[in-house]
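Only the coordinates and a few stated rules stand behind these numbers; no lab work does. Because the structure is predicted, anything quoted here is derived from the model rather than measured. Cβ atoms are built from the backbone, for glycine too; each structure is taken alone.
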Structure 1
Amino acid sequence: MEQPTLETVKQIAGGDLVFEHKLIEIIKWELPLELVEYQEHLASNAFAKAALIVHKLKHKISILHMHKSYKLAERYEDELREGKATLKEDFEDVINGMISFVNQL
């Protein structure tokens, strides 16, 4: 599985450590909330709503410099819009890896 990094966060922050820290804190705060919302929609078979949360999560995947995982999330978002969830496990592995990563920061 692809590992998250702070490379993109550091590029966005441009050396501003305060801003870098704020970006990390936002990700740490929003990621688990969005995961819960995604899981609730999925549990109630609201695939279109789950797809909207996957769309939000794609931005965090990108910010954590996970290009392959971003492509997976794109495919999964499209799949959810079609009422399918065959990529669920792979996508959730990515999100759980991201949560573990940011919790260590």
Structure 2
Amino acid sequence: MDRVIPLECHLSQNYPNPFNGRTGVKYCVASRAWVRLVVMGSGGEVIDLLVNEVKEPGTYEAQFDATVAPTGQRRSLKTGTYAYRLEAGDFICEKSMILQS
């Protein structure tokens, strides 16, 4: 099977949105780059670091769980709008998502 190499970086809208519990975030990387994907609160504070590593060109999906922190501890985020931000080399894109408890 041939791998499709994206021509440009792209950040998709999370799905499902609004979400309750978990949601997926798809993104594309056009060239080898350090990729950082974070979820932020309304004040810009980092709530979760989903990706923080070098990625080869391709399409990826990260999962955000609003009920469990990366440490495994339970958390209870409030219903509302959150932002997620992709940084891949010189590419930066930010979108919003809605959590419904």
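Source structure of the calculated read-out (Rg and Dmax of the Cα atoms in Å, for residues 14-69 alone, 13.4, 43) within 1, 2: 1. Given -26000 as the derived value for helix-only ellipticity at 222 nm (-39500 (n - 2.57) for each DSSP H run of 4 or more, over all residues; to 500), which of the supplied structures 1, 2 does it correspond to? It traces back to 1.
Taking relative contact order in percent (Cα under 8 Å, 6 or more apart) as the criterion, the highest value among 1, 2 goes to 1. The value 19.5 for mean count of other Cβ atoms within 10 Å over residues 22-29 was derived from one model only; which of 1, 2 is it? The structure behind it is 2.
When Cα extents along the principal axes in Å is computed for each of 1, 2, the one that comes out at 40, 26, 24 is 2.
For which of the structures 1, 2 does the calculation of distance in nm of label points 7 Å out along Cα→Cβ at positions 6 and 30 return 1.0? Only structure 2 yields this read-out.
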